[in-house]
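Once you scroll down, you'll see the structures, which are given as structure tokens.
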Structure I
Amino acid sequence: MGLAAIGLGSNLGLAASTENSSDTRALTLHSAVASLRALGHVVSVSAYFDTAPVGYTDQPRFLNAAAVLQTELAPLPLLHALLNIEREHGRDRSHGIAKGPRTLDLDLLLYDDTLMHTAELTLPHPEMHARRFVLEPLAQVAPSWQHPVLHRTVADLLVSLTE
């Protein structure tokens with residue numbers, strides 16, 4: 001069994017509208033966590049964090065969280081399952097603005113201490129160490145998980161962002 005850290009985010013929610021509602025974003029994240037249970041044992045889920053968009057900023061605020069999943073799926077099949085959950089929640093990655101508004105975003109951040117770089121998947125997630133919206137929820141559920149490249153814990157990486 002592998003242990004995976006997954007970042008969750010939503011800024012449109014299941015019932016996308018022009019008016020952002022934390023309720024629809026939270027419902028989307030609740031639903032996504034329920035869907036993760038079909039992929040293995042959800043060990044823990046962080047609180048939900050209301051965050052400003054990064055990069056493309058002309059969009060609603062996000063609700064972000066992190067989950068730790070114990071699974072029998074290897075990293076690439078797990079990624080495919082996560083992308084399928086996104087599609088089931090209304091996300092179409094073939095259209096829209098890159099890093100733009102979305103009903104659901106699921107990122108495979110870490111998988112045990114796996115190092116992987118393919119056209120489809122890079123582990124650990126290449127930008128996780130620089131993103132507060134990833135590290136803050138992840139530090140709630142896996143503070144001592146060590147980044148396999150940087151050799152620093154999630155908690156240490158989060159502290160380094162505040163310095």
Structure II
Amino acid sequence: MSDLTLVLAPQMPADQAAIEKLDERVFGPGRFARSAYRLREGVAADLSLSYVARVGRLLVGANRMTPIRCGAKAALLLGPLSVEPAFRSAGIGEALVMKSLEAARAAGHHLVLLVGDMSYYGRMGFEPVPEGRLAFPGPVDPARLLYCALSKGAFDGVKGRVSRAI
């Protein structure tokens with residue numbers, strides 16, 4: 001990345017078409033069948049916590065933070081996290097995640113959930129949800145259900161069904 005100038009900025013409504021095209025390239029048409037996508041349906045992402053990554057004018061990455069409920073507790077769902085294939089392994093995904101976590105913490109949020117690989121997200125502060133604590137809608141590999149507590153004790157006592165925050 002030393003020869004590239006990476007700029008992270010909050011998502012804007014004008015970014016949505018480019019983000020949709022990026023998500024399509026990265027995840028394909030089957031992405032809408034995933035359980036996490038179904039949680040996001042009908043709920044607007046919090047654009048102040050969702051970021052894009054640009055190199056020059058080229059959008060090379062994006063992530064979203066969407067309000068959800070974990071049982072009785074308010075939380076955020078991180079994802080999708082998309083990075084243009086030619087720009088992978090350059091730290092862009094991690095930079096986007098860390099920027100969103102910092103913004104969420106600063107805005108007073110306490111808990112973030114995602115479906116992803118512990119080997120990747122663990123270095124950003126995510127931990128596996130203990131089996132049986134949360135019921136995610138639809139099929140999800142329990143080993144891929146991860147959380148990040150943005151404040152001390154934020155995951156204490158959290159249990160129940162993960163649902164849309166409507």
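Here helix-only ellipticity at 222 nm (-39500 (n - 2.57) for each DSSP H run of 4 or more, over all residues; to 500) was calculated and came to -9000; which of the structures I, II was it taken from?
Numbers: I: -9000; II: -6500.
The value was obtained from structure I.
Out of I, II, choose the structure whose coordinates give distance in nm of label points 7 Å out along Cα→Cβ at positions 6 and 70 equal to 2.6 when calculated. Could the numbers behind the result be given before it?
Values: I: 1.6; II: 2.6.
Structure II accounts for this read-out.
Which of the displayed structures (I, II) returns the greatest value of relative contact order in percent (Cα under 8 Å, 6 or more apart) on calculation? Mind showing how you got there, number by number?
Numbers: I: 28; II: 23.
That would be structure I.
Each value in this text was obtained by applying a stated rule to the coordinates, not by laboratory testing. For clarity, every value in this text was computed on a predicted model and none was experimentally measured. Cβ atoms are built from the backbone, for glycine too; each structure is taken alone.
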